[in-house]
Structure I
């Protein structure tokens with residue numbers, strides 16, 4: 001059951017990462033067009049809006065993949081000196097707090113998106129609706145929280161600990 005959930009999570013996380021990659025490509029193209037346009041005296045109208053919203057897509061689209069690949073910044077100064085049970089405990093606490101944090105972000109962003117939708121809020125220059133991007137953040141945060149929850153369940157059931165790169169147990 002857990003293995004099936006992990007495969008489904010991997011697929012959903014990959015999809016979110018692909019959307020984040022599209023955000024990165026859009027960022028690069030918009031900045032390139034804007035810089036070239038500025039050279040010729042005609043900057044891209046709305047480049048700032050597209051860049052800001054593209055960063056939302058880029059950051060939150062890749063967050064679940066970053067967690068899955070153990071890519072978050074971690075300080076493991078004393079990890080070699082800690083017993084395995086303490087390392088497992090800190091990993092469990094980290095996963096549980098990550099679930100809570102990302103669900104909290106999702107909940108607050110959901111409420112914020114509802115307000116943005118009600119007030120018809122948009123970006124300043126080209127009027128991109130903000131609620132679309134806020135709902136995207138909600139979806140990505142739920143995906144990230146689900147991935148962390150799967151990791152938490154795996155750790156609680158005695159699954160393997162994640163090792164920092166270059167760290168042998």
Structure II
């Protein structure tokens with residue numbers, strides 16, 4: 001039974017992350033459409049609204065809920081929580097906080113409030129990557145010392161991502 005639950009957990013984690021990665025891209029496109037002239041602005045934004053709503057409520061939210069169901073079910077079947085799993089659960093909690101923050105961005109955009117620029121949203125887009133790297137390393141290494149090294153690598157990775165975002169922005173602005 002444990003392996004079936006684990007397989008379902010992994011499937012919904014993957015679909016949840018797919019939704020998290022793509023939803024912010026759609027937020028970026030929706031925000032950038034605001035800069036277009038009419039009628040392109042209205043046409044693009046209407047299409048992005050449909051895509052955003054379907055992705056958010058058809059894939060991302062259900063996957064987050066099912067991940068939340070199958071994760072604790074696996075822990076129950078394991079009969080306890082090893083040390084490394086506590087650290088992973090802290091990152092998962094952070095991922096759910098990120099999910100709820102994205103929901104706030106979703107609601108704002110759907111109500112015509114553009115709180116973030118496309119550049120700021122690009123940074124938001126990388127947050128899911130950081131959580132993914134941290135969680136995968138924790139699950140694979142299952143060692144707090146190895147995880148510490150992975151977290152150091154994660155910090156370096158994060159800095160590289162931020163530098164890459166700045167470089168990409170300057171390249172786009174030159175064109």
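Summary of computed values
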read-out	value
Structure responsible for 13.6, with mean count of other Cβ atoms within 10 Å over residues 66-73 calculated and labels I, II on offer	I
Test item: distance in nm of label points 7 Å out along Cα→Cβ at positions 2 and 98 calculated as 1.5, pick one of I, II	I
For -26500 (helix-only ellipticity at 222 nm (-39500 (n - 2.57) for each DSSP H run of 4 or more, over all residues; to 500), calculated) the corresponding structure among I, II	I
Comparison of I, II by Cα Rg over 2.2 N^0.38 Å - largest value held by	I
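No lab work stands behind these numbers, since they all come straight from the coordinates. Just so it is clear, the structure is predicted and the values come from calculations on it, not from any experiment. Cβ atoms are built from the backbone, for glycine too; each structure is taken alone.
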